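Below you'll find a set of structures to go through.
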Structure P
Amino acid sequence: MKIIATDISDLMIIQPNVFEDSRGYFYESYSKLVFEKNGIIADFVQDNQSLSQKGVLRGLHFQNPPFAQGKLVRAIKGAILDVAVDIRKSSVTYGRHFNIILNETNKTMLWIPPGFAHGFLTLEDNTIFSYKCSNIYNKSSEDCILWNDTSLSIKWEIDDPILSEKDKTGKLFKDFKSMF
């Protein structure tokens, strides 16, 4: 397993060692030992999975403390454009985002620590997205930043995504008050 630092502190790309042959493939998608050796300390307490059609955009979501979540995300089937926005006030990269294509072919994962808003755009029909969470879901702690806030300069490459009501009414970044 290869863990690669991004240009945003604590946000890590994880590329597993994939063993393929005529039968299929095998890879280790999580190793507490490897993660901890690379500075990723997380006690995962919940696994989530979603199915989305092409053009569905979910995000930019996060949970405020004390229910802040770190997430280990990946596409099991299909493909997504995954985006993480740094919302840690003391971070030199506050307000910056990172994006990456995660798909069933590259099997790449992304570690998103607490203090990031997260969203993704589904690039293929019947995409299955999976994420391990370091804290339980708490509805009263959830929040959402508007996915297309121009001040974030995220290039989603879509004009009219399929959105939930919550995602249509997210906060503008300038009006958002970070608790991180």
Structure Q
Amino acid sequence: MSKHLIQFMPNINLIYYLIAGGIFGALALKTGIPAAPLAGALIGSSILSVSGKVDIADWPIGTRTILEIGIGTVIGTSLTKDSLVDLQSLWRPAILITFTLVITGLAIGLWTSRLLNIDVITTILGAAPGGISGMSLVGSEYGVGAAVATLHAVRLITVLLILPLVVKCLNLFGVIKS
């Protein structure tokens, strides 16, 4: 591509990433896995990024903030009055699960850092129970956003692929009923 054209279209790499994410996100819909578009877009854009064929995308100022607001809004709209009713019986497991995940994440993060001689902030945030976008944003505040995103991407893709199979197997063997 000519130097002049690249100067004329400074966000062309962003468009490539959006296309890759869009194609893989749409293809992932056919898999039936939970959060398929998210996993597909993550895989598609990651493949393009890892290939080294396209430079890192420059997000226009404010775009990431708008996307974060959008993600927060999508999650927020899933909480309803029924969620508050459910919380009356689920507050104890919510506290126990949250506390356990935070303590376990801290322990695994500290242990991994020491065992593998990796930056402790990266491993603590990488082992934290938060989602990829939230923890990556926290990581970027400490200068380790890409590393934290990588750890969470591996975790997220693995969980999205394996846990539905585990649930189906448990259901098949009568351990759980859906």
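When Cα extents along the principal axes in Å, for residues 102-165 alone is computed for each of P, Q, the one that comes out at 30, 30, 21 is P.
Here Rg/Rh (Cα atoms, Kirkwood Rh), for residues 94-133 alone was derived from just one of the structures P, Q, and that gives 1.03; the source is Q.
Of the structures labelled P, Q, which one yields 2.9 when distance in nm of label points 7 Å out along Cα→Cβ at positions 22 and 150 is computed from its coordinates? Answer for the origin of the read-out: Q.
Among candidates P, Q, the computation of relative contact order in percent (Cα under 8 Å, 6 or more apart) that gave 15 used structure Q. Here the criterion is mean count of other Cβ atoms within 10 Å over residues 70-77, and among P, Q the highest value is seen for P.
Using helix-only ellipticity at 222 nm (-39500 (n - 2.57) for each DSSP H run of 4 or more, over all residues; to 500) as the calculated read-out, with -1000 as its value, let me know the right label among P, Q. Only structure P yields this read-out. Could you figure out which one of P, Q the value 25, 20, 15 for semi-axes √(5λ) of the Cα gyration tensor in Å was computed from? Only one of P, Q returns 25, 20, 15 for semi-axes √(5λ) of the Cα gyration tensor in Å, namely P.
Every number here is computed from the coordinates shown, using simple stated rules; none is lab data. Bear in mind the structure is a predicted one, so any value in this text is a computation, not a measurement. Cβ atoms are built from the backbone, for glycine too; each structure is taken alone.
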